[in-house]
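Asks: Input: structures, listed below.
Only the coordinates and a few stated rules stand behind these numbers; no lab work does. Predicted, not measured: the structure shown is a model, and the values here were computed from it. Cβ atoms are built from the backbone, for glycine too; each structure is taken alone.
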Structure I
Amino acid sequence: MRLHEQLLTRMNLVGRYGPGEVHINGRRLTDPLVVGPGFLLEEWVARIAVLTPEALAPAWEQQPRIVLLGSDDRPTEPLKGLRSHFADRQIALEVMDLGAACRTYNVLAQEDRAVIALLFP
């Protein structure tokens, strides 16, 4: 699904997404990634099951207030252990399907909110 054209060059926005892919800044990305308005980390973890507080270090450095985790395969077990790390930092963690995370991220980023998205296409 195509969302819109990116008009602000300094801001990373999801241009479109689909099964197994996310397009950011005109680039097709197929591996898990972390995206923020001024931040993009492409070589990250292989899957949600290996998320640890240490793996989230790049996310913590961005000082987000909201973290969106988007995946069409949403295991809950690894997230149970991570929720306390988000709560300790007073960061909201929202888990949703990939499309919803992409759309929500774009809206919040354009509102200049402190948001990042952990996307698992």
Structure II
Amino acid sequence: MANNVLFLGWNRVVPGREHQAMNLWRKFMEYNTGLQSEGKIESFEPVILAAHGGDLNGFIMVRGEAEQLAKVRADDVFSDLAVEANYCLDRFGIVIGFIGDSITEQMTRWSKLFAE
């Protein structure tokens, strides 16, 4: 089971770039589907959030092992998609996250701050 995620989040589509953003969505879905079918990631989940007044309105969570996700981040196609996302999505960002057993590892590191 995956222990890490790539969290790709954004606020809104930049006005005037809606058509490009829709094409980018399709490309991201095809890319992630290919990665999953090739065993390069465990899974991915796109999420569109309901209106809530915040600045995070959607994200894609890509699950995999740290080594798998590092390879994805270094992939030229992924880099091209990220550049395009920065162009047509407001506040687009990519964050490494921890799930499963890696949460325990992160909490153990954090708890060392309070030892003694």
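Asks: A value of 23, 12, 11 was derived for semi-axes √(5λ) of the Cα gyration tensor in Å, for residues 26-81 alone; which structure in I, II was it taken from? Write out the running numbers ahead of the final one.
Replies: On the way: I: 18, 15, 11; II: 23, 12, 11.
The correct label is II.
Asks: Also, I was wondering about something else. Consider the structures I, II: one of them gives 29 for relative contact order in percent (Cα under 8 Å, 6 or more apart) as calculated from the coordinates. Say which.
Replies: I
Asks: Out of I, II, which structure matches -7500 when helix-only ellipticity at 222 nm (-39500 (n - 2.57) for each DSSP H run of 4 or more, over all residues; to 500) is calculated? Please report the intermediate quantities before stating the final value.
Replies: Numbers: I: -7500; II: -14500.
This value belongs to structure I.
Asks: Also, I was wondering about something else. Comparing volume of the Cα convex hull per residue in Å³ across structures I, II, which is largest? Numbers along the way, then the final one.
Replies: Details: I: 89; II: 124.
Sorting by volume of the Cα convex hull per residue in Å³ in descending order puts II first.
Asks: Who wins on distance in nm of label points 7 Å out along Cα→Cβ at positions 34 and 66 among I, II, i.e. which is largest? All intermediate terms of the calculation are to be shown ahead of the outcome.
Replies: Working: I: 1.9; II: 2.8.
Largest calculated value belongs to II.
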